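K.L.:
In the part that follows, the structures are each spelled out as structure tokens.
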Structure 1
Amino acid sequence: MAYPIPALAVTLAIASVMGGGAVAQPAVVTSQQSVARVLGADQAAPGAVSVGGAVESQYVFTGIGLTGSATSLTDLEAGRFVDTLTGGPASQVRGFDGARAWLKDLSGAVTQQDGGEQYAMAVNAAYRRANLWWRADRGGAAIVSQGVRQDNGGNTYEVLEVTPRGGKTFEAWFDATTHRLARVIEKPGAQTISISYSDYRSVEGVVLPGKTTIDDGAGAKYVQVLTLVSARFEDEPPASAFAAPKIALADFAIADGATETVLPFRLINNHVYAQAWVNGAGPFFFLFDTGGMNLVTPATAKAIGLNPQGRLDAHGAGEGVMDVGFAKVAELKLAQANITDQVFLVLALDAFSDVDGIDEKGMVGYETFRRFVTRIDYGARTVTLIDPKHFDPRGAGTPIHFDFGNHDPEVAGAFEGIPGRFRVDTGSRSEVTLNKPFSDRNALRAKHPKGVDAMDGWGVGGATRAYVVRGASLTLGPVEVKGVVASLSTQTKGAFAGDDYQGSIGGGFLKRFVVTFDYDHQIIYLKPLAQPGPDAGTYDRAGMWFNVAGDGFKVVDVTPTGPAEGAGFKVGDQIIAIDGKGAKAVAVYDLRRRLRNSPPGTVVTFKVLRDGQARDLKVTLRDLI
């Protein structure tokens with residue numbers, strides 16, 4: 001179960017330097033004539049001067065429960081930029097130097113952004129900022145007219161579909177009356193982001209949008225607004241002004257000069273759980289998740305006196321969203337390691353306690369992995385945090401390069417020989433989940449007739465569903481594992497509905513290895529265990545999903561044609577005993593493991609309550625994939 005958290009805001013949505021005016025419209029035009037007319041009207045408008053040099057803009061930021069400020073420096077010739085945004089205790093910087101996109105995150109660490117669609121989105125922003133569509137060759141972009149559209153308010157727009165070279169297709173909506181850019185619609189991953197420009201005003205004779213509204217489709221309470229305070233035009237800055245800053249992090253250490261420290265962990269639902277202390281309080285049971293960020297639950301925040309601010313929307317594998325706030329944390333302590341002066345997210349992880357059967361208090365995520373070399377030994381059940389200056393890669397296993405997509409490590413690999421980019425997520429219980437566009441494009445369902453439609457996980461946004469199959473092979477770099485359990489996502493919303501990466505590698509796959517993450521050098525090392533656990537490569541043989549409820553478990557999904565359905569199980573049944581033993585005495589994760597690992601033919605007797613009546617249901621386990 002992963003909890004990917006979006007950035008504080010999308011890259012500042014600065015409109016092109018432009019103004020308004022009118023151009024006569026011919027009676028009949030081709031698509032390219034329409035493109036020329038629309039962009040010509042934009043370029044010819046008063047105040048739409050194509051200036052050289054750069055512009056530095058200051059904004060007031062409001063939204064997501066925060067008020068703050070933003071600054072943007074834009075190279076008006078090539079579109080290079082640096083955007084800084086601060087709200088409450090959180091601050092981040094995004095930049096593009098013309099060749100590389102980069103991010104200075106909430107914790108102050110800097111990473112080059114080559115994963116997902118981060119580079120393509122930066123190219124899009126640079127293209128618009130420099131008005132490259134005004135050039136004779138359209139800046140190398142493919143542009144097609146989409147005709148005239150109206151919004152819900154009856155306003156009319158002329159819409160162009162723009163695909164910059166190296167970028168991602170977006171829509172540009174020009175007001176049919178003023179001919180100013182009024183809206184940009186982009187689709188990073190599974191999201192649709194609408195950026196609206198209004199309240200245009202003249203600054204040094206150049207017309208700029210006074211108000212920029214960013215809506216990621218999650219609801220009105222998550223809308224973000226940038227209001228222009230001032231803008232200053234200047235000569236083009238040196239290239240160094242747009243380059244990623246060189247920052248030496250000094251906010252972490254291991255006590256007594258030690259080079260490493262070791263934490264024992266429990267592997268539950270293929271998740272890594274270990275003890276942590278926050279601001280001297282604890283120990284708390286924390287999830288170690290490369291797909292997440294350092295966070296605490298609201299209850300933990302209250303217990304240790306944190307004051308969360310803001311209300312950002314968190315998207316994950318499920319189709320919904322959850323509220324997330326920000327809070328300042330003085331110290332996170334993990335065995336003898338500590339990290340100081342951090343911004344933590346505050347997210348209701350404890351809402352998943354009924355799913356995992358664990359009272360989760362928080363998460364150790366990207367910020368911690370970014371500072372230490374982190375080794376997870378799934379055989380010895382230990383997490384080792386290593387001072388990067390003293391890490392020796394000899395004997396660590398096979399090195400595999402990864403790129404950053406925001407905070408997620410992303411590796412090149414292949415499923416059954418089909419190449420893709422896969423995020424490595426220790427917070428996912430699955431072996432591999434393949435995103436719906438990748439699965440559909442390669443007709444994977446048709447290639448695997450022996451599979452089942454099932455609920456296969458639970459994350460931010462709720463339950464996830466997939467068509468689960470036995471895959472021939474999964475390859476990460478040069479490492480190949482045969483016979484993997486693969487979930488072909490059927491989600492139409494959420495992370496697995498996007499095509500910015502092709503799939504997620506979870507704990508079900510990783511537990512075959514000693515896994516070492518070196519974020520400084522962007523390398524993951526995989527060292528096969530001599531004897532992987534007995535449940536590596538196994539899948540549920542009962543055909544139902546249940547969560548903790550009351551004194552037992554509530555059935556929330558029954559797999560069609562599975563053994564549980566054949567035994568008479570229905571959604572809503574309350575399991576109160578298993579083979580004569582009260583369900584209250586059984587951990588939900590132990591029962592799931594038993595139904596996954598017991599051999600085919602094993603008969604398990606459940607006592608269930610339905611409509612106030614108790615009945616016994618006998619399930620004969622069998623392979624479903």
Structure 2
Amino acid sequence: MKYDVLIIGAGLAGLTAGSLMAKRGLKVAVIDKSYNPGGSCGTFKRNNVTFDQGSAMLFGFGEKGFNPHRFVFNCLEEPIDVVRHDALYCVNYMDKKIIFWPDVDLFAEELGKAFPSEKRNIQRFYRDLSRLYQHVMVEQPVFSTPDEADRKDSLKQFMKHPLSFAKFLSYMNKSAKDLLKTYFKDPEIFKFFNKLTSTYCYTTVEESPAVLAAIMFVDNHVGGSYYPAGSTVFLPGKLEKVIEANGGQMLMEKEVTRILFEEGKPSGVEVSSGEKYYADSIIYSGTVWNLYGKLIDKAELTEERMKWARNFVPTYPSVVLYAHIDGSVIPEDTLPVEMLIGNPDEIDESEVTVYMFSIDDHTLCEKGDQVVMAIGPSFETWGDENQADYKAKKELERTRLTAVLEKRFPGFGEAIKYSEVATPRTIERFTNKNGGAVAGPKQMIGQHLFKRMHTRSEWDSLYCCGESTVMGTGTPTVTVTGLAAANAVLRKYGLEEYLYKPNMKDYVRIIPKPVEQADLYADYPDYLKAVMHKAAQCQYGEHPECMKHTSLDIRGIMRRMTVGNFLGAMKLTDAFFQEQADCQQQLLAYQMQCKQKLAIGMPVEIQSIINALRNL
């Protein structure tokens with residue numbers, strides 16, 4: 001099969017690139033080893049409770065500031081509903097609860113109460129960085145990576161605010177600590193900022209480049225933080241919808257094992273089943289180690305390039321506790337995101353970030369309950385233990401993380417109705433992130449910005465995006481890398497690029513919180529709304545009982561129906577209805593095997609949902 005563009009990896013970067021190029025008419029295919037798109041951004045379910053598997057505190061949807069997610073959905077002309085959190089998060093630090101308000105001045109005042117001796121310096125620090133951020137990032141937004149930025153546009157921006165740009169560029173090879181030293185003296189406030197950089201980009205203030213820290217310290221406040229109404233299944237799901245609506249293909253559960261070369265340059269890929277796919281252009285959205293250590297044959301690489309890739313230092317491995325709990329143990333003033341700092345002096349396993357998006361979105365679980373995702377570093381060695389030892393280590397991690405949460409939420413352990421743990425091995429199995437390093441290579445001095453993979457590789461047919469490239473970690477930044485890769489390919493084909501234009505029509509809608517089931521699908525007619533709610537009951541399991549005896553992707557149909565991707569869902573049913581003489585009996589049989597039926601006695605209405613789909 002030959003395409004215009006093949007995209008390796010269905011994370012947010014790859015999906016962004018794919019959706020934008022498909023919208024321009026290119027023949028696109030996205031290949032991923034997982035059965036669900038989204039990479040770290042997506043959901044799984046247990047007993048009708050929805051868990052966010054990873055990235056869910058989303059920036060970049062704001063009406064102000066640097067807002068690449070909003071820009072992408074406006075370019076795609078694809079509506080999406082989101083809720084805005086009242087505060088970004090809070091940090092529980094040394095018996096203080098420091099709330100990160102969207103208003104920078106209000107936050108500076110809050111931080112000044114925690115560090116009274118530095119109050120004026122804090123105000124000056126955030127005032128100066130806010131001005132810098134406004135001049136460099138906001139006044140004329142450029143949704144591109146530095147290696148792909150138009151030099152003429154960059155020069156125009158520089159000439160508009162030369163002092164701000166000169167100052168910003170001077171931070172390129174300084175550390176965040178160097179920047180902080182120009183404002184603060186209290187050693188305790190350095191420890192606090194150390195925790196912020198470790199959360200933002202998994203680095204200490206000594207490791208963090210000042211050029212990144214200067215933006216990160218302000219950007220989140222200006223834009224605010226968001227959550228897709230109904231769960232994060234909607235963010236990758238909407239991007240997938242655009243790809244399939246414009247003739248693109250999602251080739252899921254196909255792991256790329258090798259990039260094929262012809263006449264000295266990449267021309268296609270081979271997957272684990274032996275199938276081969278070809279394209280004039282390939283976009284790789286994965287880690288630097290997998291590209292240069294696994295997918296490209298050594299014969300095509302220099303020893304110097306392989307060594308360069310090997311030498312990248314990864315972020316620390318992570319472990320995640322997912323829990324469904326009785327919400328009575330959660331205080332009313334709890335925020336959807338809270339950072340728990342156990343040891344102010346260094347990064348250790350007591351440093352845990354807790355996500356509880358069911359506070360703002362009631363569709364995730366039953367009323368009165370809460371859904372918890374708690375993630376932190378793991379300094380255990382996760383190798384090739386036998387199954388018994390592995391299970392024992394997982395249980396120890398569950399106990400450890402529960403104890404950390406118990407300190408913030410007394411009674412947490414007793415309130416657990418269900419819990420499970422994802423180890424670094426789990427993370428690597430589902431996302432191909434080497435060693436469970438959730439953020440790829442560290443954003444540290446010496447391996448930041450231009451020292452990482454660029455959008456254009458050393459071959460003119462291979463492009464790169466994702467967190468191993470120049471922008472690094474975070475959903476807004478990987479989205480920008482997907483934009484840059486898409487524009488680079490569009491330029492190659494002589495097609496119109498996606499550039500910022502004032503007064504673009506807005507397709508992002510901020511809806512009131514908390515979100516209830518009745519708030520979902522507000523723009524759809526009642527008959528469709530009912531079908532979509534039924535489809536959303538699917539558990540999206542890794543090994544669904546309903547699919548044991550069929551090649552019909554029932555799970556994929558339900559996921560697509562949930563987000564309004566009717567065309568994509570319909571394509572999956574076409575072959576089934578052409579080949580099966582007794583379609584209705586088969587659908588009913590699959591419905592009776594539904595895992596939800598086994599759990600609560602009420603199966604997902606597979607037969608009626610698919611029949612309704614066929615009648616659209």
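The numbers here are math on the coordinates, done by the rules we state, and not lab data. Note that the structure is predicted; figures quoted are calculated from it, not measured. Cβ atoms are built from the backbone, for glycine too; each structure is taken alone.
K.L.:
Taking distance in nm of label points 7 Å out along Cα→Cβ at positions 368 and 568 for each of 1, 2, which is largest?
P.N.:
Between 1, 2, the highest calculated value is found for 1.
K.L.:
If Cα extents along the principal axes in Å, for residues 32-255 alone is computed to be 56, 49, 31, which of 1, 2 is the source?
P.N.:
This figure was derived from 2.
K.L.:
Assuming 21 is relative contact order in percent (Cα under 8 Å, 6 or more apart) as calculated from a single structure, say which of 1, 2 it is.
P.N.:
Computed on structure 2.
K.L.:
Starting from the value -3000: which structure in 1, 2 was helix-only ellipticity at 222 nm (-39500 (n - 2.57) for each DSSP H run of 4 or more, over all residues; to 500) calculated from?
P.N.:
Traced to structure 1.
K.L.:
Right, something else. For which of the structures 1, 2 does the calculation of distance in nm of label points 7 Å out along Cα→Cβ at positions 152 and 200 return 3.4? Show your work: numbers first, answer last.
P.N.:
Numbers: 1: 2.5; 2: 3.4.
Answer by label: 2.
K.L.:
Where does the value 1.2 come from, among 1, 2, when distance in nm of label points 7 Å out along Cα→Cβ at positions 80 and 504 is the thing being computed?
P.N.:
Going through each structure in turn, the value belongs to 2.
K.L.:
Matching task: 26.3, 83 is the computed value of Rg and Dmax of the Cα atoms in Å. Pick the structure from 1, 2.
P.N.:
1
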